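Values quoted throughout were computed directly from the atomic coordinates according to the rules given, and no laboratory measurement underlies them. Note that this is a predicted model, so its numbers are computed, not measured. Cβ atoms are built from the backbone, for glycine too; each structure is taken alone.
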Structure P
Amino acid sequence: MSRGTIVVTGADLAPQALALLQGFEVVYAGKAPQEEDLVALCRKHDPVAIIVRYGKIPGAVMDAAPSLRVISKHGSGTDTIDQDAARARGIQVRAAVGANAAAVAEQALALLLACAKSVVQLDARMRAGHWDKATHKSVELNGRTIGLVGLGAIGQRFARMCDAMGMTVLGHDPFASSLPTYIRSVDIDTIWRESDAISLHCPLTAENRGMVNARTLQACRRGVMLVNTARGGLVDEGALLEAVRSGQVAAAGLDSFAVEPMTAPHPFHGEPNIILSPHIGGVTGDAYVNMGLGAARNLLDVLQVETQSA
């Protein structure tokens with residue numbers, strides 16, 4: 001007898017996660033589900049749970065599933081889920097916090113190093129037949145200051161990597177506690193003012209949307225580097241583009257964007273000092289399994305509690 005239906009807003013789920021969900025009917029929404037697709041799927045199957053990989057979950061999707069009890073994120077960011085709507089309907093929202101921390105922190109480090117060492121630009125020059133040894137100077141990160149906005153599992157893991165490279169680590173997170181000694185907790189203005197490089201690791205909220213903007217970038221040291229593996233909405237992309245072109249920002253490494261997927265042509269495409277990756281920071285084989293397991297366990301925790309209390 002089926003324990004109910006679970007809708008996955010993606011095309012697949014790790015076999016290890018599916019093993020935990022035995023007894024449920026698992027229905028996939030495909031690689032790029034739109035709101036109308038999810039509404040139709042929920043009306044047809046009336047799921048007890050949704051595992052969110054791609055797409056957004058507004059109130060209309062929830063209303064199409066009267067039996068829905070939990071929305072479980074395949075990852076740590078829940079900004080694609082209307083949490084106010086879920087709360088009003090008595091639906092729990094869970095996230096697989098920390099499941100992709102290693103993967104995203106490593107991507108942030110890769111982007112930081114690409115910015116500091118001109119990896120992409122030098123590769124292109126070499127392939128064009130140039131040898132820039134006599135003229136090129138990279139940035140040495142040892143002794144520089146990194147400012148981290150957000151000190152959750154990802155931010156703290158990245159902080160440890162930066163400390164190991166000899167960087168001074170500043171961090172801002174009003175919700176963080178019991179930080180390791182190598183992170184100096186500061187206010188956000190200190191992050192802008194004192195950092196040689198800044199890396200974003202916070203969730204996107206109404207309060208911090210566009211926090212990296214013309215004003216805050218102007219408050220930074222000239223030649224600052226910016227890394228964003230969090231959410232594109234944290235950055236005013238027009239302001240960042242102007243700051244890179246003026247040299248106020250020496251380089252930016254971006255893994256998330258205001259509109260995804262990014263469509264061509266995009267103003268960033270012509271900027272050699274903006275390094276791009278298609279929001280794949282958390283996309284590794286290990287993270288895929290860990291996020292699937294975390295999402296499955298979270299929804300089972302909710303459904304089992306409800307079953308026991310019913």
Structure Q
Amino acid sequence: MKLHVLGSAAGGGFPQWNCNCRNCSGLRAGTLRARARTQSSVAIGEGDDWVLVNASPDILAQLRAAPFLQPARALRDTGIRAVMLVDAQIDHTTGLLMLREGRPLPLWTTRQVREDLSSGNPLLSVLEHYCGSRWHCIEPDGRPFEVDGLPGLEWRAVALSSAAPPYSPHRHAPEPGDNIGLFVSSRASGRSLFYAPGLGEIEPQVDALMQRADVILVDGTFWSDDEMIALGVSSKRAREIGHLPQSGPGGMIEALSRYPRARRILIHVNNTNPILDEDSDERLRLDAEGIEVAHDGLSIEF
């Protein structure tokens with residue numbers, strides 16, 4: 001099994017186009033030791049066959065930076081056998097429109113995500129005028145399933161405590177299936193990955209899978225619960241919009257200490273998060289805890 005991080009930032013990427021916070025302005029000026037990042041998306045696969053997990057608005061640039069996803073076996077070709085969405089957020093779905101050429105997309109989502117992408121943000125209706133999609137239902141019940149073309153991988157989905165998009169009818173009344181985490185295991189090696197870029201709380205069903213995982217790739221959006229409020233760019237706390245901050249009691253750093261044998265990596269990092277500055281005290285804290293920060297192009301083979 002192989003994991004390739006196509007994009008590691010939260011919505012807007014890093015630097016964000018209209019932001020002049022310390023991180024964004026420092027990266028542009030060359031005064032900050034940090035890496036530019038595109039919006040979060042990963043590829044999980046075996047051999048030449050891959051599942052694209054989330055299709056970010058930056059997907060075309062991400063595909064150009066990952067030539068193995070274009071094996072060129074025919075006039076029009078791709079190594080992507082399916083697209084899987086963990087939620088219906090704009091930064092995880094807009095890229096579907098960039099993949100409109102060619103055959104219908106095998107698309108795996110929960111019923112809730114399909115509903116949101118057919119009504120509040122009708123991307124799937126637009127796609128029907130182009131390549132269309134072949135929908136496969138994900139049941140977030142922890143039971144194993146298989147994606148066609150990748151027989152060596154076993155997938156499980158689990159419902160997360162997080163938030164649906166602002167345009168969703170479930171925005172203020174979350175339903176199981178609005179957001180999911182994925183547990184993927186290799187039948188050959190027995191090794192496994194838990195992936196959840198939007199994670200507001202580690203509930204028992206999530207903890208059970210994280211305990212089993214060899215690699216944990218989870219929500220790194222915000223350092224502190226009031227990060228956006230302190231900067232004056234939002235009135236909402238991290239937990240209000242479905243993200244567990246890294247610092248503070250019950251934060252992600254404390255939570256990840258329960259899984260010492262796993263390789264622990266943060267993804268979906270917001271442009272305001274001080275951990276993007278590789279010389280910051282916050283980044284040094286993560287280093288001391290043995291927690292990594294994902295970057296575009298990070299590859300892991302299990």
Supply the structure label, taken from P, Q, corresponding to distance in nm of label points 7 Å out along Cα→Cβ at positions 66 and 250 with the calculated value 6.2. P
From the coordinates of one of P, Q, helix-only ellipticity at 222 nm (-39500 (n - 2.57) for each DSSP H run of 4 or more, over all residues; to 500) came out at -4500; that one is structure Q
Any idea which of P, Q comes out highest on distance in nm of label points 7 Å out along Cα→Cβ at positions 194 and 258? P
Which one of P, Q has volume of the Cα convex hull per residue in Å³, as calculated from the coordinates, equal to 125? Q
Comparing FRET efficiency 1/(1 + (r/R0)^6) of positions 74 and 234 (r between Cβ atoms, R0 = 25 Å, to 0.05) across structures P, Q, the largest value goes to P
Structures P, Q, by distance in nm of label points 7 Å out along Cα→Cβ at positions 2 and 122: label with the highest value: P
